[in-house]
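Input: structures, listed below.
Computed from the coordinates by the stated procedures, all read-outs in this text should not be read as laboratory data. No experiment lies behind these values; they were computed from the predicted model shown. Cβ atoms are built from the backbone, for glycine too; each structure is taken alone.
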Structure I
Amino acid sequence: MRVLVAAQVLSGAGLAAGITVGALLAQDMLGSTGLAGLPSALFTAGSALAAVTVGRISQAGGRRPGLATGYLTGAVGSAGVIVAAVLDSPALLFIALFVYGAGSATNLQARYAGADLATPDRRARAVSTVLVATTLGGVAGPNLAAPTGSFAETLGIPHLAGPFLLSGAAYALAALVLAVLLRPDPLLLARSLAADALRREPGPREAAAEPGGGVVLGALVMIVTQLVMIAVMTMTPVHMYDHGHGTAASGLVIAVHVAAMYLPSPLTGWLVDRYGRLTVAAASGVILLAAGVVAATAPVDSVALLALALALLGLGWNFGLVAGTAIITDTVPLANRARTQGLVDVAIAIAGATGGMASGFVVAAASYPVLALTGGALALAVLPAVAVSAYRR
């Protein structure tokens, strides 16, 4: 757990730094708001492919090679973004952002490693411990957007590409930490312990899934929350930039958002273990609706209200992710857990890519408030799914 926490601190910085300026970099290079959501769509699409790959590598060789490979790929993508910015090549930028998405996928897959050795009644808290570690790097990353941009300029690199210097270094260090220090491998050890227990006392060893749980429900909760979160988050810096706010202000708002995505994790994990997966999953939809309403009604000059909206957006996502992850982990046996988790994260990544891509077009065709309200309303789709599962108990 200590090694996972250290790697997540580093990867959080790598993830958040790129999120802050990815849309702005594309808008600057392409001169189009409609395509500003493309970077988010690309790196979330890249994360879909990476989720399958990381899941398969983890299934075959354990969490250590899977996670280390994913983070190293994210570092390569960060370097590619920098080269694309220097060459002013949109085509290379899009390819690099796709590769950069591997870091995002790996950051999410690490939460499963935290749950591998946890008992069923503490799984959500184990997941939350790994998630909360992302907060430190995640909050620092966006706030370093302006200084890393200035540093990049001294190297002859465009200002908006500066944060990718940070993300590349952070992802590479996260890969190194895991490759060297994550021993014993948690997934391989969990399998070994389960096999030993089965030999001593034949019979089922894992707790049954929570009534109403299942792969479909857990995946649906995480898919909906991911789609809504990515869509609104992606266009918030663009919305602020278009109304006169600089990268420091948008970096602050994204930092608040990332903090809300991960910092409440210990409380969320306790709530999930104490009150049940379904209760917290339902709460995620309501919180995301509140986020959409606040974002849509916030005055364009109010950084504080936009920060509040994105804090609620992050909190709703956190509730959905921890509850959904616990449902999936409860349901899937160790024998094929990593592969199934990888496939679920593919669906989550595709949803994020869809939200990121559509967000730019919605804002260009309508407005940011319309996007925010639409996302909030869509989040309520979680409620009937939870209600059906609760009815079947």
Structure II
Amino acid sequence: MTAATIAAIVVAAGRGLRAGGDLPKQYRMVAGRAVLAHAVMALADHAAITTIVIVIGEGEEDHARQVIGDIRGATILFARGGDSRRASVRAGLDSLAQVGGIAQVLVHDAARPFLPQAVIARLLAALDDADGAIPALPVVDTLVRGTATVSQSVDRADLWRVQTPQAFRVGPILAAHQAWHNQPEPTDDAQMLRAMGHDVVIIEGDTMLEKLTHPADFLAAEQRMTARYATRTGMGYDVHRLVPGETLWLCGVQVPHDKGLSGHSDADVALHALVDAILGALADGDIGSHFPPSDPQWRGAASSRFVEHARALVAARGGVLHHVDVTIICEAPKIGPHRDAMRASIAALLDIAVEKVSVKATTTERLGFAGRGEGIAAQAVATLSLPELF
């Protein structure tokens, strides 16, 4: 199969009442990101998957788009879920049928957000010889039957705990859904495929795929993911000359002044320092390597574009921005009257809470180029977390 024929369905239409809280569990936050976003990003990160259908509840598309943000590497579609998991998966399959050309599909539950790439690879490899494949882990606990007292032990030799995603050839699984009439609700899609006489193979699952159901599951997931993240800190510094006839931009805010900063872009010295700080935390070069001054496309460009690029790089690597701190060094203009607007501007560009943004100002006691009013300098520090695998 070619990469272009593989798609995924993420089932996210449930209400998740057992998880507690005011939000369905797929929209709750774990490790700085919504559960749904973790699941979708894991699938989009796999080069073989080019289309992802997210099956959601009625009226939830705007919220779902907001929590997943910009996803690179796959086309994102939305479908409205049904009154059962089976109906929701069928809605996803119908959406893929409209796309056409899809030969394989992974069906995944949003409530299993931490999907290792190795599991996807094992599932797709299994489809070379089977119509369906499921990830599973062997049962290791003692099993018994009974109510108030134990009536008998259960042999666990051939028992498995089934996970998602489950992988299928599209034709057989769509036919299985179409044929499922007036029967009890299936526990998963593999059950439906087996009922049609198709073989479903078991591949090795992963403990990271544990389903989030109860409040304790979310606490455990948060602790597990925190342990897997490494904290990074980056520093940035920039300086630009003050000249007559230019508009002064600082932190994305136009500041009234008799001079502006000179540079290839809009010369927002504070945002430039911030971008360098984020790139430093990522160990991914500097602003000049991403936006060379020699490239005419960046002439006069808004520095907000550079910040949004840096934010996207963090997201693409599964990172979480925790805090940024910007210090502007100048004699004039006064920064205090614009501080709140600057913090709000940076928070919006980075899509983080304004409480995570600090903007300060200082002078050089009239020493040096900043003290003489010849230019403005800025320093920035960015703190973020990245998965240890990076």
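Where does the value 27 come from, among I, II, when relative contact order in percent (Cα under 8 Å, 6 or more apart) is the thing being computed? Let's see the in-between values first.
Values: I: 27; II: 14.
The value was obtained from structure I.
Kindly point out which one of I, II the value 14.9 was derived from, the read-out being Kirkwood radius over Cα pairs in Å, for residues 268-379 alone. Show your work: numbers first, answer last.
Details: I: 15.4; II: 14.9.
Only structure II yields this read-out.
Looking at structures I, II, which one was Kirkwood radius over Cα pairs in Å calculated from, given that it came out as 23.7?
Details: I: 20.4; II: 23.7.
Only structure II yields this read-out.
Using the calculated result 50 for percent of Cα pairs over 18 Å apart, for residues 308-363 alone, pick out the matching structure from I, II.
Values: I: 50; II: 38.
Checking each candidate, the match is I.
Given a value of 0.95 for FRET efficiency 1/(1 + (r/R0)^6) of positions 44 and 260 (r between Cβ atoms, R0 = 35 Å, to 0.05), calculated from one of I, II, which structure does it belong to? All intermediate terms of the calculation are to be shown ahead of the outcome.
Working: I: 0.95; II: 0.30.
Clearly, the read-out refers to I.
Give the label, chosen from I, II, of the structure having the highest value of distance in nm of label points 7 Å out along Cα→Cβ at positions 180 and 340. Can you show the working numbers first?
Numbers: I: 3.6; II: 5.5.
Going through I, II one by one, distance in nm of label points 7 Å out along Cα→Cβ at positions 180 and 340 is largest in II.
For distance in nm of label points 7 Å out along Cα→Cβ at positions 92 and 196, find whichever of I, II sits highest and give me its label. Spell out each step's value before the answer.
On the way: I: 5.2; II: 1.6.
That would be structure I.
So helix-only ellipticity at 222 nm (-39500 (n - 2.57) for each DSSP H run of 4 or more, over all residues; to 500), computed for just one structure, reads -28500; which one of I, II is that? Walk me through the numbers before you get to the answer.
Values: I: -28500; II: -9000.
It must be structure I, since only it matches.
Figure out for me which of the structures I, II the number 1.00 belongs to, where FRET efficiency 1/(1 + (r/R0)^6) of positions 124 and 164 (r between Cβ atoms, R0 = 30 Å, to 0.05) was derived from the coordinates.
On the way: I: 0.35; II: 1.00.
Structure II accounts for this read-out.
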